[in-house]
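Read-outs: derived from the displayed coordinates by stated rules, not from any lab. Note that the structure is a prediction, hence the values are computed from the model and not measured. Cβ atoms are built from the backbone, for glycine too; each structure is taken alone.
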Structure 1
């Protein structure tokens, strides 16, 4: 009898905790998501070796990447359909190792991208009206529409806040599993002189857990129609896939990263991540 009562109370407590966790509003849930993602940007200092495939209208490449505190080492296997020989791969890496200007530029670009991501994340609760569309034991799906009266503080925010779409959240860690959106109408800048992005322009991104409480972006697709002078680090048409994540040592140096990427297999011309 004691075991039955204990089991009953445990099940009751679990049911109460489950119902209270799901009783929160979509707006409260999205704030938890923002907090979790911002905490990851600030506190996750893990270093990785991974494989990247990128397709742009005028540039396609496949490469191994190893991240360090001093920048990323990139071993390009294939560029614009042409295979790079191993000596060519090593030469490119050695050139980067001896180019402090290129290293500083890469770090500056990465820091700028992270700041921009953080700024856009902070807008999520205020820029959109959120509604729950589905829920499972592991994920919750939310739909977002532009919030009436919201005033975007930047040009990037103006594009972002003009979108509608869907977001899937991991229930346990409150991390973004996937997000997709598209522009509801054309967005003009400077009356069109600085650019215009057309209605229907879209994006999709996917994140996956690649280690204990460690998440990484594994896919991003950007399909923007038009032009915008202020987009510098992201192509208006771009398809990126990231896979084969391997956790590296936290204090890895550029030289050690160079050794790490050269140890990875030459994957050939086949499409490896899809």
Structure 2
């Protein structure tokens, strides 16, 4: 059996977001045990042989204590952004003085460069992974799936040049699960491996939100300029989800930008689609 647990279901700010008093953040503050309270991205994968994590959330200290995690030494990192790997800072003392061995990080060359430049003081073993080159952890076969991530960086790249940001196909026996981080487009070869799987855990940052929210610094911008092209928005998210033809779709990285509660979002998605929450479990 392969079990997946979503420890952190929120986007880059989490919910409640810092200093925010919007309706969703207020509800999360009033009830920290509700599904509206979301920490940043973190996925636990468990088999009979062991456990590993996808991403290193900035909230890993809270998640590891709330869900009583055992010591974990292996981490898959999708890319180098703050909400997906800066929890490494929280693991420094534990890895160096308690575990007394290096943690293993599986990531792209670009992410390795970032780690080497910004976290030189943290003992770690970095294993650079390549597009579609499979490896195994605790009985799970893992395939890195390259994604078109940041528009200004990736827009002119051919599909065979993509190697900075990864999703992950997880396979054990005859069960398949896919985790997708941030993207504005899915390349064809990755798409073919995502299709018809048991579950796809995919980005839902801008569910039912066509534009990045208005801010004073955006005055004078057109609507197209306000769109965050590093993610897909609104109905395009649901269209992509349907095209995967997966048995189950789960949206992660939920933010307060939708201005909708967990329950309201869940009521808006089709029958085989689900809004994730901290602590959600998937058994395959």
Matching 1.4 (distance in nm of label points 7 Å out along Cα→Cβ at positions 49 and 257, computed) against labels 1, 2 points to structure 1
Rg/Rh (Cα atoms, Kirkwood Rh), for residues 57-176 alone: greatest across 1, 2 for structure 1
Taking volume of the Cα convex hull per residue in Å³ for each of 1, 2, the highest value is that of structure 1
Output -5500 (helix-only ellipticity at 222 nm (-39500 (n - 2.57) for each DSSP H run of 4 or more, over all residues; to 500), calculated) maps, among 1, 2, to structure 2
Distance in nm of label points 7 Å out along Cα→Cβ at positions 81 and 137 gets 4.9 when computed on, of labels 1, 2, structure 1
